[in-house]
Structures are given as C-alpha cells and as structure tokens.
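Rule-based calculations on the coordinates, nothing more; no lab input. Here the structure is a predicted model, which is why all the values come from computation and not from measurement. Cβ atoms are built from the backbone, for glycine too; each structure is taken alone.
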Structure 1
Amino acid sequence: MTTLAVDTSKFPVAERRMLKIIPMMIAMVAMIMMLGVFVAATGVVMQAKVPVVEAQFHGLLDSYYANSKEVRDSAASESQLNRDLAEINKFPSRLLELKLVGIGRILSGIFLVLFGILGALVMMPFRVRKVLRQLQQQA
C-alpha cells in the first residue's frame with residue numbers, strides 16, 4: 001500500500017491536530033479490540049469447564065448417595081462421607097461462578113469489540129477526508 005505525501009500546512013489547525021492523533025487512535029482501537037477478544041476467550045474457556053465440573057459433581061453425588069441414609073446419618077464428624085458432603089455443598093457455588101462469570105466475560109468481550117468497531121467507524125470520516133485531499137492535491 002502506498003501512502004501519498006500531503007502538505008498539511010494548508011489544513012485548518014483543528015484538522016491538523018486531528019490528523020496527528022489518528023495513529024494513536026488506531027493503536028487504541030486495536031488494543032481495545034484485542035482486549036475484547038482476550039476477555040471473550042477467557043469466558044469461553046470458563047464455559048468449557050462447566051461440563052467437566054458438572055461431571056465431577058454428579059460422580060460425587062452418585063458415590064455419596066450410594067450409601068443408605070442410615071450410613072450417611074451415622075457417619076462420624078471427620079469421616080470421608082462428611083468430607084464428601086462438604087465438597088458436594090461447595091460445588092453449586094463453583095458451578096454458578098463458572099457459568100455466570102463466564103457469560104459475563106463473553107458479553108464484556110463482545111462489548112469491547114463492538115466499542116472498538118465504533119471507534120474505527122468514528123475515525124473513518126477523518127481518514128476519508130485525508131485521502132480525498134491527497135487526491136485533490138495530485139490532480
């Protein structure tokens with residue numbers, strides 16, 4: 001891609017300032033979009049862990065409830081059955097975190113990518129104006 005040399009000294013002062021910050025705005029938009037993709041990817045990874053954790057949870061439930069009610073109720077306070085019950089009670093909050101935080105990160109990532117696209121669209125008239133002036137000066 002070739003760039004056309006333009007004498008910006010004939011531009012109004014406000015437009016010259018805008019032309020100076022365009023590269024910085026492009027870099028900011030690119031960083032925002034990369035951050036959005038990263039945040040969304042971490043959310044997808046969290047959502048991918050949900051079936052694995054649910055399978056662990058169901059396996060633990062099956063092993064705990066395989067014992068009769070009398071055995072479960074008469075278990076000593078530091079027994080394996082009580083430790084299993086404590087672990088079972090922790091799983092719902094862990095699953096809820098994976099599901100809700102994962103969805104939140106996916107939505108936040110989508111928002112950041114859309115914000116980056118909006119930034120690119122806002123910069124577009126300035127870049128088009130610059131190209132049109134370059135073409136006018138060549139003609």
Structure 2
Amino acid sequence: MHPNDLKKEMYVSHPKEVLDLYDWLPSYGETKMSLKFEELTLSVDIFYDSDLSTELEKKTIYFTGVCDFLVSSTPGVDITCFKYEPWNSLGCIVEFTNSEAAELWKKHFKPNERQIKHFHFYLLSVNQQIEVFAENCFIS
C-alpha cells in the first residue's frame with residue numbers, strides 16, 4: 001500500500017451477516033475470549049457457560065488468509081479511519097461487501113491473487129470488538 005492511497009476516511013458499507021453468535025451463545029453472552037495468530041490464520045476462542053457442566057464450553061472462529069486485524073475495547077477510543085454505514089447486527093459476524101480498506105488490501109497483492117474480505121464483530125460481554133481483513137471465516 002502506498003501512503004498516497006491512504007485517506008482520512010475509508011468508507012465501509014453493505015454489511016452481510018456471516019454468522020449469528022447467539023445461535024450457540026447463551027443469551028447473556030460469552031465468558032471470556034482469547035486470540036492466537038499463526039501462519040496467516042487468526043483463531044478466536046470464545047468460552048461460554050455450559051448448561052451441562054461447570055466446565056466452560058468453547059467454540060473457535062477461524063479467519064484464514066489474514067493480512068490485518070485489530071482488537072479493541074468497546075466502548076473505547078476509535079483509532080481507525082473507517083466510516084461505517086449503520087447496521088444492527090451486533091451479535092453477528094458481518095462481512096462488509098463494500099469496503100475501501102479491503103479493496104486497498106486486494107490492490108496491495110497481485111491482481112486476483114487474494115480475495116480479501118472485511119469482517120467485523122463485537123463480543124458484548126467482554127467488551128471487545130474485532131476487525132479482520134482475511135480471505136475466509138468459519139467456525140468449529
């Protein structure tokens with residue numbers, strides 16, 4: 001990315017729900033979260049209370065082909081230059097199908113080499129938001 005490509009504001013719009021976290025999280029949310037980044041894969045472990053035991057259950061969200069990610073407290077200080085179109089999917093992982101930042105990452109790589117997508121989600125109980133630029137997202 002060339003410094004001249006950077007703007008004061010980068011527009012982000014057209015959110016598409018990828019995964020509703022509350023399909024499997026209890027209504028009061030997660031208990032804790034941890035991250036691991038290795039070989040272009042970001043793993044987000046989400047721990048939550050079990051109905052069946054005193055042990056915490058865990059699901060992992062994987063982002064593959066990651067070129068950038070940001071984790072920050074929410075509410076908190078906004079250090080990005082993203083200007084978001086409003087959306088109501090706070091309990092979901094969303095992909096912004098129109099993201100100037102994702103387009104800049106695609107241009108950074110050879111044409112059609114990597115299809116970078118812009119993902120964003122909130123973990124409301126632990127007050128974290130996670131922004132990821134990656135090729136794919138899935139859960140296990």
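Have a look at 1, 2 and say which one yields 0.95 for FRET efficiency 1/(1 + (r/R0)^6) of positions 29 and 53 (r between Cβ atoms, R0 = 30 Å, to 0.05), as calculated. For FRET efficiency 1/(1 + (r/R0)^6) of positions 29 and 53 (r between Cβ atoms, R0 = 30 Å, to 0.05), the value 0.95 is produced by structure 2. Going by relative contact order in percent (Cα under 8 Å, 6 or more apart), which of structures 1, 2 comes out largest? When relative contact order in percent (Cα under 8 Å, 6 or more apart) is computed for each of 1, 2, structure 1 gives the biggest number. Structures 1, 2 were shown, and P(r) over Cα pairs in 5 Å bins from 0, in percent, for residues 13-68 alone at 4, 17, 21, 21, 18, 13, 5, 1, 0 was computed from 2. When FRET efficiency 1/(1 + (r/R0)^6) of positions 37 and 125 (r between Cβ atoms, R0 = 25 Å, to 0.05) is computed for each of 1, 2, the one that comes out at 0.65 is 2.
Tell me which of 1, 2 gives 2.4 when you compute distance in nm of label points 7 Å out along Cα→Cβ at positions 85 and 109. It was calculated from structure 2. For the set 1, 2, ranking by volume of the Cα convex hull per residue in Å³ places 1 highest. Source structure of the calculated read-out (FRET efficiency 1/(1 + (r/R0)^6) of positions 93 and 117 (r between Cβ atoms, R0 = 30 Å, to 0.05), 1.00) within 1, 2: 2. When distance in nm of label points 7 Å out along Cα→Cβ at positions 21 and 45 is calculated for each of structures 1, 2, structure 1 comes out greatest. Here helix-only ellipticity at 222 nm (-39500 (n - 2.57) for each DSSP H run of 4 or more, over all residues; to 500) was derived from just one of the structures 1, 2, and that gives -31000; the source is 1.
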